[in-house]
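Nothing in this text is a laboratory measurement; each read-out follows from the coordinates by a stated rule. Quantities reported herein were computed from a predicted structural model and do not represent experimental measurements. Cβ atoms are built from the backbone, for glycine too; each structure is taken alone.
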Structure P
Amino acid sequence: MDNNELIVEKNWFSKNWIWLLFGILSVILILIAVLNSNSKNGLSDTVTAFKENTLYEKAINHANKTPEVIETMGKISPVDKLAILEGSSSYTNNNNSVNLSIRINGDIKNGKLEIQADRNGLQWNYKKIIIRIKNPNKEIIVINKQ
């Protein structure tokens with residue numbers, strides 16, 4: 001018997017494909033669970049908020065025109081898409097009313113932007129725009145029409 005036979009080892013993927021598949025499926029399931037936990041209607045509200053960029057862009061414009069916001073937070077940067085996914089949103093009244101809470105970044109401090117608005121045609125009418133800041137805890141009311 002010849003002891004010089006070559007032993008061919010399997011590559012990493014062929015040895016571990018089942019673990020890789022399990023890991024990818026786990027990440028997908030966790031992502032779906034997180035997105036569904038953001039609001040009552042789950043993923044559909046998150047996707048709607050993701051598409052409604054004028055809703056939070058105009059709210060940030062209102063906030064950036066408020067002296068107290070500029071003094072406390074600095075100029076607020078445009079919202080990145082990850083902030084929408086991390087935040088919470090709830091649409092009602094056939095997607096014509098919204099409660100939205102997203103993180104925002106200012107030049108000086110960061111905080112949360114909370115919006116309550118109703119849609120009239122293509123325009124959003126803001127009922128409330130509030131910015132919440134930690135350290136020290138502070139609430140800046142930009143618009144409050146209730």
Structure Q
Amino acid sequence: MTEKENLERCRCVDALIRDIRERISKTERDIEELSSRTVADTVRGGDGGTQLFKVEGLPQSVIEKKRILLEARVNKLGRTLSEKEKAINRAYIFLDTVKPAELRLMLQFYYIDGMSWSRVARKMEKETGKEFSKAGCQIRCMRFFEKLKGEEK
């Protein structure tokens with residue numbers, strides 16, 4: 001995996017984590033709803049099948065399936081958070097080698113902090129006191145990666 005791919009992974013893993021957390025919340029709500037709901041059914045039996053019996057209870061099999069799903073999603077969230085941490089550590093090691101500092105900040109704001117290019121430009125203006133545009137930040141980073149790719153060959 002190249003350094004750019006790792007930086008892009010840092011950026012997209014946040015969306016994955018948000019999705020997993022939303023799914024965990026939904027599964028927890030489903031379990032809570034199912035646990036509070038009693039299901040009822042009538043069955044025939046007794047005297048040659050002429051008597052009706054009412055059976056009530058919780059939908060345990062459905063609840064158990066949801067609990068297993070919840071456990072799997074919690075485990076997946078843990079693995080994804082660990083993966084994100086490793087990717088971010090690798091990204092910071094790479095970013096420490098990037099010169100100049102302005103470019104390093106742009107890359108950090110976009111890939112690690114998850115800002116849009118417009119927000120990166122505004123933040124750069126605030127941090128440095130210089131003028132930056134969305135396109136200027138994008139192009140500068142794109143040229144950096146093109147140069148880096150050319151040096152690797």
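Calculating volume of the Cα convex hull per residue in Å³ for structures P, Q picks out P as the one with the greatest value. Could you figure out which one of P, Q the value 2.2 for distance in nm of label points 7 Å out along Cα→Cβ at positions 4 and 108 was computed from? It traces back to Q.
Taking FRET efficiency 1/(1 + (r/R0)^6) of positions 60 and 124 (r between Cβ atoms, R0 = 25 Å, to 0.05) as the measure, the highest value among P, Q is held by P.
Set P, Q, criterion relative contact order in percent (Cα under 8 Å, 6 or more apart): the highest-scoring structure is Q. When helix-only ellipticity at 222 nm (-39500 (n - 2.57) for each DSSP H run of 4 or more, over all residues; to 500) is computed for each of P, Q, the one that comes out at -24500 is Q. For distance in nm of label points 7 Å out along Cα→Cβ at positions 68 and 116, the calculated result is 1.7, so let me know which of P, Q that is. Label of the originating structure: P. In this comparison of P, Q, the computed figure 12.0 for Kirkwood radius over Cα pairs in Å, for residues 76-131 alone is attributed to P.
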